[in-house]
Structure formats: C-alpha cells, structure tokens
1. Suppose Rg/Rh (Cα atoms, Kirkwood Rh), for residues 58-137 alone works out to 1.10; of I, II, which structure was it derived from?
2. For the read-out mean count of other Cβ atoms within 10 Å over residues 26-33, a value of 17.1 was computed from one structure; give its label from I, II.
3. Identify the structure, out of I, II, from whose coordinates helix-only ellipticity at 222 nm (-39500 (n - 2.57) for each DSSP H run of 4 or more, over all residues; to 500) was calculated to give -28000.
4. Matching task: 34, 15, 12 is the computed value of semi-axes √(5λ) of the Cα gyration tensor in Å. Pick the structure from I, II.
5. Quick check: 13.9 is what I get for mean count of other Cβ atoms within 10 Å over residues 18-25, calculated from one of I, II. Which structure matches?
Structure I
Amino acid sequence: MSFNLVLVNPQIPNNTGAIGRLCVNAGATLHLIKPIGFDIDEKAVRRAGLDYWSRLDLRVWDSIDSFFENNEIGDNAHFATTKTDRPYFETDFKNGDFIFFGSETAGIPEEILNRYKERNITIPMTNEGRSLNLAISAGIVLYDAIRQTYPESLC
C-alpha cells in the first residue's frame, strides 16, 4: 500500500501531468476532484506525464462530496495549505494516507481546512513568495512521507 495524492479542482494541466508522473514513480494513487480546469486527455497533461499517464493509478471524482462519501477520511489525511503554521515534517505519515492539495488559484476550500484543522500542514517558506508550484509541493510532501515509511511505501 502506498500513498494517495488528492488534487482538489486542479487548474493547470502541466502540474497535473507532472504529479501523475510523480505518482507512477512513487507508487501513489492520484485522485482528481472535479471540476478540473482542463480536459485530462489534453496533450499538455500527457506531455508533462510523458508515457507514464497510461501507468497511472488514476481516480477521478465528480465532486468533493462524492470523494468524501466513498473514502474514510480522518487521521489518515493531511491537507497542504499556506493557512497553517504546522510544517509537513512534524506530521507522522503512514502508508495509505491521503495527502490533499488544492487548486493552483484557490487552494483547498476553507470549509474542508476548518473541518480537518488539526490535519493541516504547510511547507515552510520565506516571506519573499506566497506559495510554491503545485507539482513541486506535491513532490516535497510525498517524498517526505516515503522517507518516513521507506522501504514499505515503495514496495
């Protein structure tokens, strides 16, 4: 069992393609929550994911409500946001955990962040920028989760 990356309303196909490639190489499942700001068959997604897209364990959900109705979410989830002070490296990841990232323009909806406030995590940054690229953020957090659970997480 490995990790689950959840993208809530992703907007930029190149980010999603790169995250798809990341998931294939990390053995993670990618969950995309609609609405999605592009067609997932779009060339840009395939180009960013190269030939990995066909190997991706991809789940597409019609809505965030549908996702929550079909997945048991509790202490097995982590919500990446700039709206918390808790660094991602101070959480304990377990195989099978869900790691949520919001859209490039809006982040994770406030209602969800508030519902799971104790599960919010952030990537520490200087005051010079307001956020990191979504694909880079996903890579940083996913590979720390793998570091914490290695080698079981890559089997």
Structure II
Amino acid sequence: MIQDLAQALQTSSFGAFARGSAYPYANLVHLLGLVMLVGGIGLLDLRMTGLFRSLPLQAVSRVLTPFAVAGLILMVPSGFTMFAADAVPLSRSDTFRWKLSLIALALANAAVFRVLWRRHVEGVDPNLPTAARLMAGVSIVLWLWIAALGRLIAYA
C-alpha cells in the first residue's frame, strides 16, 4: 500500500517537477526551515534547561517560538517536495522512517510540554520543574538527531 502510494507520487507530474527544477529550491527552503526551527527551539530549549538565566523565559519564548514554527511550516512542503522526487527508495529507507518517527516524537514532546508547562513559560510561575527542563533537553537532542538523520538519508 505505502509502496504503491510512493510509486504513484514519484511517477506523477509533481514527482517529475520535484526531480527537476524544484528540487534545489526545495532543498534550500528545507535548510532555511531547519535553521529557523532548530535555532529558535534550540535556544529556547537551552534557556529552559537553565542556561541564559538572565534572559526572561517569557520574552525568549515570545520571540523565538514564532521563528521555530515558521521553520517547521517551511519544512513540511519542502520536505514533501524532496520526498516526491525519490519517494520509492525513501519509503523503503530505515533512516527516513527513523527521521519521521523522531519528528512525530519531537512534535508530541512539544505539544505535551505546552500543555503541562505553559503557565511556567508565560511567566505565571517562572521556576521550571525538573521534568520540564528534562523535556527541553530531550527536545534539543531529538531535533539535532532528526537533522543528522536528514543528512544521512543521502548515504543510507
């Protein structure tokens, strides 16, 4: 089923477009999105783990979260475009499947973090519990691992 969908996407006119002139631009947009996402969320996560304590958490979150979200928004269509260019081999790639699984885990971690610790980040209670700091540390590790897997796909 997944192989059939991957084959249909890869052989579609969109797949041909993706393999042609769109691929280098999709790659550049994906890289820009990655820098925005990991840069924004990475610095925010570092602040939440306890670094840069002189910077108010609420202000850091208010400034960096939109950049991280914008980066993610850029990465989704650009990643889909790059996938369409080579969908069949990618759908069989363990590295690619690990990347997708870790993206799901990182997004779930972010959603749970927001639900559990929002009042701390918004300044009502500026002292983050140890569990929140650990979740921020996990976030950093996950996004860096995802970025590394993205680069390793070409070699797997």
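1. Only structure II yields this read-out.
2. Derived from the structure labelled II.
3. This figure was derived from II.
4. It was calculated from structure II.
5. The read-out comes from structure II.
Just so you know, all these numbers are worked out from the coordinates, no wet-lab data involved. All of these numbers come straight from a predicted model, not from anything done at the bench. Cβ atoms are built from the backbone, for glycine too; each structure is taken alone.
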